[in-house]
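Undergrad: Please go over the structures that come below.
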Structure I
Amino acid sequence: MSFQFHSSLPGLHLRGVPIVDAPATGSFVGTNYIGGQWLPGSSGKFLQIDSPSTGERVGYLALSTRADVGKAVAAAEAARESLRRMGVFARAALCMKVADAIDARTEELARLLTLEQGKPFHREAKGEIGAASLGWRNAAEQMKWLEGASFPLMDPNKRAVSFYQPKGVLAVITPWNFPAALPNLYYLGPAIASGNTVVWVPAPTTSLIAVKLMECFIEAGLPEGAINLVLGEGAEVGDEAVVHPGTQAVCFTGSSATGNVIAARGAGKPLMLELGGNGPTIVLADADVDMAAAQAGAGCFANAGQICTATERLLVHESIHDRFVEGLVKVAGQVKLGDAFAPDTTMGPINNAATVDKVLAHLDDARARGANIVAGGGRAEGLATNLYVQPSVVTGLGVDSLLNKEESFGPIAPVLAFRTDEEALALAASSRYGLSAAVFTASVKNAFTFAEALKVGIVNINEMSCYWEPHIPAGGAAGTASGLGRTGGRHTLQEMCDLKTVTFDVTR
């Protein structure tokens with residue numbers, strides 16, 4: 001099983017999202033879950049959530065304040081010792097029950113995910129709910145076999161062992177592009193499996209799915225206070241979770257700009273930051289051109305391009321450039337926009353207006369620099385909302401274009417041509433990001449040469465840049481804008497634990 005989603009994106013955008021004094025009668029209202037109780041946000045205000053895919057009213061979100069975060073931290077602190085004392089195997093069994101509870105509500109959760117986030121129900125939303133439950137199963141299995149070590153010592157009368165212990169209360173701030181899969185795969189499942197408690201702040205535009213997931217956790221018997229859900233704007237409740245002295249570590253997936261703020265605000269705390277990407281896909285002269293175009297196109301247009309490891313830049317050898325572009329245009333032409341609940345719809349809208357504006361600005365920048373828009377190039381007309389963007393293919397780009405230097409986070413396939421391997425590597429390094437990359441080649445030598453030279457956390461050979469499985473490590477390379485730490489299997493668990501060493505004298 002593979003997943004083409006990985007991380008997420010740019011901040012917690014609220015521009016254009018109405019804040020109201022009271023929800024409409026009979027509406028679904030999402031509230032906090034703190035210390036085993038559903039509690040209203042103390043601001044008295046509500047965020048109105050309208051579907052980016054259909055335009056219909058989905059519900060309302062009770063907005064919280066810093067005081068609500070304080071309550072959540074206190075509840076998490078009160079619960080953490082009992083959760084730690086449950087032991088690894090009991091926590092693993094609990095994680096399996098959570099996974100079962102999520103699976104039992106797949107249809108309901110996927111429907112809400114489609115309405116709130118925008119992704120197609122049949123092609124993407126149902127699969128994401130499956131990935132959410134897998135996050136708990138994977139964490140349960142990995143934690144049971146997370147071994148410490150014993151060490152030979154110079155003193156023959158002494159022994160030394162090391163083992164893992166939970167860090168404590170984790171501040172977990174999650175994004176809107178994969179609001180079901182990513183929190184559970186990256187953070188919540190591993191946190192509970194390793195004995196940590198959580199203050200969870202999801203992105204506000206996709207927090208209603210978090211409320212429904214919380215119901216699954218409760219049904220599975222998660223102890224009160226183990227996960228505390230706080231809803232609201234990142235600048236207030238997310239920031240408070242980061243700076244609060246009662247949180248021992250911070251986990252965040254989102255934009256590099258927001259990640260930098262969190263790193264500064266959370267200075268001194270352990271950080272897991274999975275940030276932005278602008279992953280280069282390098283197509284060498286000896287590549288299978290048709291296969292490379294098909295895979296690259298899938299990496300560009302999956303989840304409407306809203307993936308941190310999406311195929312954001314295509315660096316193609318000049319000898320195969322035209323053939324490759326033809327294949328890419330063909331892939332773009334096969335993308336079906338439309339009713340998010342229709343079985344044949346393959347791509348949904350972008351989640352929010354701010355990201356649409358950025359995508360369109362990047363396309364305008366390309367035009368201004370003389371690039372060629374060979375497919376798409378703007379909003380898709382005649383659909384339920386104005387958040388749909390055409391799958392687009394752009395050629396003739398230079399190194400200074402925004403499509404090359406910045407993360408677009410939309411359904412764009414930007415193509416840059418190169419002549420030599422050195423030029424390809426220079427183009428790859430011309431962006432500040434270092435999350436993921438892909439290389440298409442028939443040569444093992446080329447594959448390893450490029451894989452070792454690219455400064456990114458994961459390189460996929462003859463596969464799209466966003467391929468990932470939840471037990472393998474991934475994350476940003478040092479010195480880039482793509483984050484700190486590693487997610488995936490035991491690597492996530494190790495990030496969430498302190499490695500403790502104990503020495504003792506066997507003769508005393």
Structure II
Amino acid sequence: MSRKDDFIQHITDGYHSKGESIILGGAMLDGEAVSNAHVKVPLKTLNRHGLIAGATGTGKTKTIQVLSEQLSSFGIPVLMMDIKGDFSGIAQEGEEKSFITERHSKINIPYQVNSFPVELMSLSEQNGVRLRSTISEFGPVLFSRILDLNDTQAGVVSVIFKYCDDNKMPLLDLKDMKKVINYITEEGKEEITANYGKISTSTTGIILRKIIELEQQGAELFFGEMSFDIDDLMRIDQNGKGYVNIIRLTDIQDKPKLFSTFMLSLLAEIYQQMPEKGDADQPELVIFIDEAHLIFKEASKVLLEQIETIIKLIRSKGVGIYFVTQNPMDVPSGVLAQLGLKIQHALRAFTANDRQAIKQTADNYPTSDYYKTDEILTSLGIGEALVTALNEKGIPTPLAATMMRAPMSRMDILTESEIHEINSKSKLVKKYSELIDRESAYEMLNKKITVAEQEVEADEEKAAQKEADAGPSTASVVGKSVLKVLTSATFIRGAFSVLTKMFRK
């Protein structure tokens with residue numbers, strides 16, 4: 001048997017699947033595609049997470065598009081974090097061109113154009129389905145980790161949540177949270193100390209500054225109602241295709257804290273709400289996180305541990321998470337170790353550090369008798385990648401240099417008119433377009449302070465009347481009492497005025 005025949009047998013045996021599979025493309029030997037040596041990933045292993053890496057311009061986006069198209073075709077919904085804004089074309093049919101026909105002829109995979117159902121979503125003011133969550137839904141632990149608080153500061157956040165729960169004050173947005181912090185530091189200090197213990201003003205000051213930092217990255221648009229229901233990510237259209245939910249994030253590239261806040265809250269909510277699926281034949285949802293280094297860029301050690309824990313556990317819910325980045329080293333080793341599918345596009349070696357990184361990357365892949373991994377990493381062409389997956393038994397498949405198949409949908413972005421058409425037909429856009437601002441902690445505490453002011457004013461009037469009724473003999477004693485009340489009332493009103501102006505700006 002020739003080397004080529006050995007290779008075909010090697011790939012065919014390694015990527016054999018009894019169940020449904022996604023076909024990524026055709027294996028390559030000595031730089032040429034080998035017909036009928038298809039590289040496939042079983043659907044039942046797609047909840048084992050993955051990595052899609054490679055230098056700019058090597059074809060990562062098209063690989064995500066190919067994966068998303070096939071997932072959708074099998075009725076599996078997709079959630080795509082579109083940082084660069086170049087993924088939306090999946091909503092329109094592609095166009096068969098000569099280079100596509102030639103590529104598919106080499107790998108012996110039929111090509112046909114197709115389009116897929118799409119929902120366009122946004123964390124900001126971009127048009128689309130608005131994604132929001134309330135502070136209460138985060139809970140004290142997750143909210144503290146996002147703010148990177150120490151144990152003492154996190155304890156104060158827990159007290160805040162407990163106080164609001166005890167007094168039935170909903171914490172919906174950052175305005176509510178800031179109001180409660182100021183209240184327990186000023187007007188409600190004695191109430192809090194008596195019922196929950198003494199709280200340091202320096203601690204509440206640090207928490208407030210952390211919230212303002214988060215607010216400056218646009219988080220006030222994310223926190224609030226109505227909250228997004230994750231069931232709306234799981235929809236199937238009338239043709240049996242899973243919806244491709246695209247979160248347009250082009251305007252928050254410079255706001256990594258907002259991005260990581262959203263991602264962590266979404267993953268936590270999915271994990272909490274979705275039932276256990278066990279060893280299912282296919283995933284319930286697949287999430288692609290483009291420019292994944294943004295999640296880890298400013299994440300604290302505690303936040304990274306939280307992400308790693310959720311990644312480990314969420315696959316039992318039938319959810320697969322795929323990180324897309326330029327360099328695999330952008331993903332922490334603890335997360336990298338959880339990934340079953342690895343698709344590595346070309347890397348470029350311009351410096352000694354680049355060459356060292358390539359050697360480290362090569363060490364993350366199975367050894368092969370057919371490739372020198374560190375060398376082939378720099379010689380792969382556009383639309384070619386090294387692939388290793390898990391077979392149906394959970395065993396890593398052989399390393400395969402792969403000529404990836406082309407997307408069936410448009411390999412370009414939507415026009416503004418096409419975006420408008422999708423949004424105008426979307427039921428979810430209508431469902432989440434209204435901003436709800438019901439009575440919550442901010443309004444309830446304002447009322448509480450107003451009542452306290454009114455009581456002070458009533459005391460002033462009673463004291464003044466008592467002085468008038470008492471006559472000159474007791475005027476000096478009553479005068480001192482009235483002076484004390486008036487001084488206290490002036491201080492309270494002044495402080496309240498400052499607070500009110502601060503939070504209405």
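Derivation of every value follows stated rules applied to the coordinates shown; laboratory data play no part. A quick note: this is a predicted structure, and the numbers were derived from the prediction, not measured. Cβ atoms are built from the backbone, for glycine too; each structure is taken alone.
Undergrad: Identify the structure, out of I, II, from whose coordinates mean count of other Cβ atoms within 10 Å over residues 196-203 was calculated to give 29.1.
TA: Working: I: 29.1; II: 12.8.
That value comes from structure I.
Undergrad: Who wins on mean count of other Cβ atoms within 10 Å over residues 268-275 among I, II, i.e. which is largest? Don't skip to the end; give the middle numbers.
TA: On the way: I: 20.9; II: 15.6.
Of structures I, II, the maximum of mean count of other Cβ atoms within 10 Å over residues 268-275 occurs in I.
Undergrad: I would also like to ask the following. State the single structure among I, II that was used to calculate helix-only ellipticity at 222 nm (-39500 (n - 2.57) for each DSSP H run of 4 or more, over all residues; to 500), giving -10500.
TA: On the way: I: -10500; II: -14500.
Computed on structure I.
Undergrad: Given that relative contact order in percent (Cα under 8 Å, 6 or more apart), derived from a single structure, equals 28, which label among I, II identifies that structure?
TA: Checking each candidate, the match is II.
Undergrad: For the read-out distance in nm of label points 7 Å out along Cα→Cβ at positions 108 and 188, a value of 7.1 was computed from one structure; give its label from I, II. Could the numbers behind the result be given before it?
TA: Numbers: I: 1.4; II: 7.1.
Source structure: II.
Undergrad: In terms of FRET efficiency 1/(1 + (r/R0)^6) of positions 276 and 468 (r between Cβ atoms, R0 = 35 Å, to 0.05), which of structures I, II is highest? Before the final figure, lay out the partial values.
TA: Values: I: 1.00; II: 0.00.
If we compare FRET efficiency 1/(1 + (r/R0)^6) of positions 276 and 468 (r between Cβ atoms, R0 = 35 Å, to 0.05) over I, II, the biggest value is for I.
Undergrad: If you rank structures I, II by Kirkwood radius over Cα pairs in Å, which sits at the top with the largest value?
TA: II
Undergrad: Here log10 I(q)/I(0) by the Debye sum over Cα atoms at q = 0.22, 0.26, 0.27 Å⁻¹, for residues 260-323 alone has been calculated and equals -0.88, -1.07, -1.11, so which of I, II was it run on?
TA: Working: I: -0.88, -1.07, -1.11; II: -0.92, -1.20, -1.26.
Corresponding structure: I.
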